[in-house]
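Before anything else, here is the set of structures, which you'll find just below.
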Structure P
Amino acid sequence: MIREKDGIHFNLEEKIVADSRKASGDVNYVSHAHMDHVHQGENSIIASEVTRKLAEARTDREIDSMDREGFELHPSGHIIGSTAVRFGDEKKYLYTGDVSLRDRAYLDGFQPVSADVLVVESTYGIPAYRFPDQEEIEAGIRDWVQDNDQPLFLFGYSLGKAQKIQSIVEEATERPIVAHGAVRNMNDVVEEVTDLSFRAKPYGENKDLLEEDAIFIGPSRFARNDGLKNFVEKVDGLKAGFSGWAAQEAFKHRGGYDKTFPFSDHCDFDELVELVEKVGPEKVYTNHGFDEAFASYLKNEKGFNARALKQNQASLTDF
């Protein structure tokens, strides 16, 4: 039995709970340190050491590791420390968590492994979300930064996306970089648990640099802030958004951006199909995003035994 409740629940010989906030099982697995995936209970977890340390920093509490034979962690290419997990004896289960096949900035993409049952995210699970080649995207970012000498305001998730943006910008220019507090906090944590480093200065103490030619890095939620909007207009700045949703023009208008880049930490549609084909599972469960559409495509166009995983719903015998 596999269910989506608070996280993904595998009710096998023992209960395995993946990426829950509160729900607990015999085994509690955390794929990465974005807060909607971090376990908030007092249980020990299975996770990469980097994910555990990031989760401790984000929740301000100690989190113990659980050692359990038969649980293989494979880097999933989503953010620093993110993993997919494969487990099971006669039947192998693979849970990807959030996943990307493409190498980006300093992070390598996921290398699929075989499994009998696959639970895969399907955020961009329709053909409308096909991204350009990653090298092309990153070259476009560098060119845009170099071609525009006024203040630039760049927005992406504070953990993961923002650090990759900084890495690309640092390659492109020597201009000052300032970062929102949420991004700076995540920079500090990432620097503690990896060999990465970032040269961004605090926004509050260095706001005056943005009246010249500095580059601001901030969390996506800050892009529509009224105070920021007024400041961008005052300094004649440009705003750029970074997301897979930028594959559609509506993303640019929703965020009030001058420029958008389809820079994603998830697989696009073609990469999701490639992932499933390389895993070669007997059964596929899709979850999140365009889950029903992607399951339908896998079933009707690729011949996989696939279905969307809905809350409290899916039995292994329901196919």
Structure Q
Amino acid sequence: MQKKIAITLGEPAGIGVELVAQLALQNQIDNCIVIGDQSLIQDYIDSQGLNLSINKSKSDSITCHHVPVVNPVKTGVLDVENAPYVLELLDIAAKGCMKGDYSAMVTCPLHKGVINDSGLKFSGHTEYLADLSHTDKVVMMLLNQHMRVALATTHLPLKDVANEITTENLTSTLHILIKDMQNKFAIKKPRIAVCGLNPHAGEDGYLGMEEIDTINPVIKAFQSQGHNVYGTIPADTLFTTEKLQNCDAVLAMYHDQGLAPLKYAGFGKSVNITLGLPFIRTSVDHGTALDIAGKNMASSDSLLEAIKLTRELVNNG
């Protein structure tokens, strides 16, 4: 029997519970185990009058690994006391994947701010799971039906990005991207289009030297090794239908450069995947949506796409 995919509920005051319930009603979380407070799920089922059960031998039952919250939850209202609970869900899922108890993990959204307000340093799922798994380097990639976009830098202030565009960083990022495109996505020779950092990819040095000094030499090094890596391409022209059809993935230099066009093309139906981890981890493309939590307004489309992709990656081995 195939091992279950772990789904973490994320921020308890957010929309994770209702997303899982929506997909359970559609029989879309078979062979999944939800990690979180069982009472939150039951309370939502009861409040909505849903024909769902928990941990029963029925097709409409949600399998749950119960982890209790610290404080009672008020939907839509953050509580710093529950921040350790959110991280505990990640710990259980990731360690379960590394032990072989789960085949992969899918994460519902959490709230970075309240975790940091609690006194726990946290910059995001990507960095946290890297530290937890003792992985030196991971790469964030988002994808939808239109494109796959990996990031050379993630959650950094814009003023710090240029300092992180180094030969070492780009080289390790491209190695991970190529390896996981081959191993996870079964693309033998992936075509990687690389964005420039500066407007017009530096305009031959008039608008910045990062392309000439760092990015282009890295690209040439990969080309000399037989990899199909090319660029640098100005970001304002790369994200067009014609150019995207000719590549398997884009490497963007910073967060908004790559994710703004991706989310414009497919927000709510995109998936976040962390490359380079010793296990498969995917996530939704949106936040906790505290303003609509509990109002039965949230869409489960992105979570469904994350689960579908995870199953595909698991089947790819």
Structure R
Amino acid sequence: MEYEISTWVNAAAYAAGGIAIGFGAIGAAMGEGHAASCAVTAIGRRPEKSSEILKLMLVGQAVAESASIFALVVAMLLLFTTFSANYISVSVVISAGICMGLGAIGSGIGSGFPAGAACEGLARQPAAEGRLMTNMLVGSAVCQTPAIFSLVISFILMFTDFSTRPLSPTWAAILGAGISTGLAAIGPGIGGGLVAKASCEGVARHPSNATPVTNMMLLAQAVTQTTAIYGLLISFILIFKDVPASDSLTSAMALLSSGICMGLGAFGPGLGEGIVGQKAVEWLAKNINAAGDLTRTMLVGQAVAESTGIYSMVIALIMIFVF
């Protein structure tokens, strides 16, 4: 049975909408569940602070929910936007759905870590409620950065006119762009959450060290987010680079594989750098006098972990510009 092009586009948009919110709901639900479990534990330890802990939990869950809201917006646009009736649009909508769905996972999970740590910290140190709230919000907000990258790429894909581009290998470049940013967002989102979790725990245990602990958190999170930026960069190149028309499967696979390469290659460094930052922030709160040594060791360790993400970016760029 043959279908019109518009039917294929609509079918792809519906599938992409399901992918976007289906995957997008995973991380947020896990992050919110973690925050709630920690809040229950905190209330069990200090029932008289239940209202304050509940408020902190809800605020933390609201931030974790942001990633799934981004996915919901993209899903709604995919369902109710009229896309150009051409075969490139099939690749565009699928790519947008994959990008936002995968991109929301890490940010949702990561944002739940500081929310849970803040709830338990409030039970341990009620006087630090204000500092815990601030630290949690800042740390959780940074965790949402990779999901925002995915949202941006999804919007660019959906609202850019690709009708003048050749079908092949443009379809592969577009699909690779969505995969690159979507996958690259997972590791940094979770890694940033681990750093923010340690920061909230440190503020609760040592409120007097709140300022240097928060500063260390932001530095560690900034490094953790870099591989998500690599994924974003590769996506921009794949979307806006003019590629000559070619029926060669080799050219199409090179562009598609560059996105897969960068997306997967960003996962490990983002998570690994977050683990390093988590320990550095944890021990800074315990031993403020070791700030210099801790910062230096953290940055060197993160730089070495970063190298694998750079290798992936180099190979992705070679596949885009050489083959």
For structures P, Q, R, calculate mean count of other Cβ atoms within 10 Å over residues 225-232 and state which one comes out highest. R
Hey, helix-only ellipticity at 222 nm (-39500 (n - 2.57) for each DSSP H run of 4 or more, over all residues; to 500) derived from one of P, Q, R reads -30500; which structure? R
On FRET efficiency 1/(1 + (r/R0)^6) of positions 121 and 249 (r between Cβ atoms, R0 = 25 Å, to 0.05), which of the structures labelled P, Q, R is highest? P
Matching 0.96 (Rg/Rh (Cα atoms, Kirkwood Rh), for residues 153-272 alone, computed) against labels P, Q, R points to structure P
Out of P, Q, R, which one gives 4.0 for mean projected area of the Cα convex hull in nm², for residues 105-160 alone as computed from the coordinates? R
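Where a number appears in this text, it was derived from the coordinates with a stated rule and is not lab data. Note that the coordinates shown come from a computational prediction; the quantities given were computed from them, not determined experimentally. Cβ atoms are built from the backbone, for glycine too; each structure is taken alone.
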